[in-house]
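Peer 1: Each structure below appears as structure tokens.
Any read-out appearing in this document is the output of simple, stated calculations on the displayed coordinates, not a laboratory observation. The structure displayed is predicted, hence computed values, not measured ones. Cβ atoms are built from the backbone, for glycine too; each structure is taken alone.
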Structure I
């Protein structure tokens, strides 16, 4: 069984449940939280290898969330998820902040698996 620990962060619980169920079925250790503050809190307790992180959430944005998490988990791989189009300047900013990639909603499940394999 794969020991890759994955955290899914999205304010849409349906997306979180679908992603974690799929990832668990694929043999990954997957958890989810519904906001950036919970992601920061949980990441201080558990060492995740990869985070799928919604960029637009109430309270704290995905960008601010990953900046905080990277203070104590600098090696964590982060994939930003969004339903919005990401322009070149935002993508460049995300790359500077250490984001490994972006994934458009709705998700292509095969692409999710490719991204995980690319970022192990």
Structure II
């Protein structure tokens, strides 16, 4: 007697469910990582805006003396801190300026950095 079984066995169904659950878990993890990365990209973009704003402020005002100063440079509600380093005169009437942006006063984790050379005197 020949028995014609159609359909899936319990083992086949369990294997299929295991494969689907592994795929869904990987998808959830990927989605979570993407959301985390988007948040970091947003923070770094806002930090770069803060650095650009600090550099623009230096361009329109008289350049302070050489040295390092730390100023608050919030952007979109984020409490960033800009560390502005102004170098000595370069001999061609300019000074090297760098702006580094950090998430807080005591942080060593730089989020953005800009370098430029600005004229010493405004006309």
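Peer 1: When distance in nm of label points 7 Å out along Cα→Cβ at positions 19 and 107 is compared over structures I, II, which one is greatest?
Peer 2: Values: I: 0.6; II: 4.5.
When distance in nm of label points 7 Å out along Cα→Cβ at positions 19 and 107 is computed for each of I, II, structure II gives the biggest number.
Peer 1: Say we calculate mean count of other Cβ atoms within 10 Å over residues 51-58 for every structure; which of I, II gives the highest result? Intermediate results must be reported in sequence, preceding the final value.
Peer 2: Details: I: 20.4; II: 16.9.
Once mean count of other Cβ atoms within 10 Å over residues 51-58 is tallied for I, II, the winner is I.
Peer 1: A further question follows. With helix-only ellipticity at 222 nm (-39500 (n - 2.57) for each DSSP H run of 4 or more, over all residues; to 500) coming out at -15500, pick the structure among I, II it was computed from. Don't skip to the end; give the middle numbers.
Peer 2: On the way: I: -12000; II: -15500.
The structure behind it is II.
Peer 1: Which structure, out of I, II, was distance in nm of label points 7 Å out along Cα→Cβ at positions 11 and 83 calculated from, if the result is 1.1?
Peer 2: Considering all the candidates, the number was obtained from I.
Peer 1: Now for a separate question. I, II: which one has semi-axes √(5λ) of the Cα gyration tensor in Å, as calculated, at 19, 16, 14?
Peer 2: Numbers: I: 19, 16, 14; II: 60, 13, 10.
For semi-axes √(5λ) of the Cα gyration tensor in Å, the value 19, 16, 14 is produced by structure I.
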